[in-house]
Structure I
Amino acid sequence: MNHKESTLNGHTLTYTVRTQGPTYYNDAIEASLLTDIIGGFDDDPEDFIVLEPSAPIGESIYLQAIPAKDDQNSVIVELRLEYADQSFKHYSYQTTDKAEVMRMFLDYWGVQKLPEWTTWTDITDQF
């Protein structure tokens, strides 16, 4: 699946993927890139992935994930929401299910769907 552009509320969306290594821009982003980066967290515990749309999805300006560096090889996923009044909220979720994390990223990128974040931990006060 190669996803060149999507339209959301009349805006053409493009994406950027940032990692510890290269940064990927819209035409270079494919489903396999997202799944390979997340799947590779076991091999490179310093890596990360930040998926940024060119326009907010809902109020979300990015979705990111990092290895948790724990005994369970879990992943921490974070979502940033920014509001019209310049305020923001930042939420965090930790899971050992990398397939779940991959689905979150593929849905965010492929169909502009936010993860079900309402039960995630609000870590806004850390910023």
Structure II
Amino acid sequence: MSTTWSRLLGATWVLAAIAHGFVSVASRRTGKPLWWVDNNGFAGSMTPVVGAGLVYLVMFVAFVVAIRRTAPAPFVSAAASLVLAACAIVDLSAAPGSAVVALAICASAMLTSLAAMAGRAAH
């Protein structure tokens, strides 16, 4: 993958992580937290730790793969977008506003992943 696309894909995941942080705080303040932010979720007090760990680990893996300029980086990034979109879909009924914003973030990351396929080096 070219250096420019690698940096762009890495920056996308940094911005997605920041955006997810804002969405999580906003969802808690509105009283309709996302499943991975809720203290009273299905796993009790461990939900925010495990849920946030999962969400941010997915983004971190996509970021690391992107900045290492590996050939499958756009595919890993697309898979990470799909995992995060699944997390947002779970929240559509409980926190629809936050879930729609999270889906928009995932859609942006997916579009960047698809665009980054143009930056893959020919072998």
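Structural remarks
- Answer label among I, II for the case where mean projected area of the Cα convex hull in nm², calculated from the coordinates, equals 7.9: I
- Of the structures I, II, the one that 36 was derived from, the read-out being relative contact order in percent (Cα under 8 Å, 6 or more apart): II
- Test item: helix-only ellipticity at 222 nm (-39500 (n - 2.57) for each DSSP H run of 4 or more, over all residues; to 500) calculated as -5000, pick one of I, II: I
We did not get these values from a lab; they are worked out from the coordinates using the rules stated. The structure displayed is predicted, hence computed values, not measured ones.
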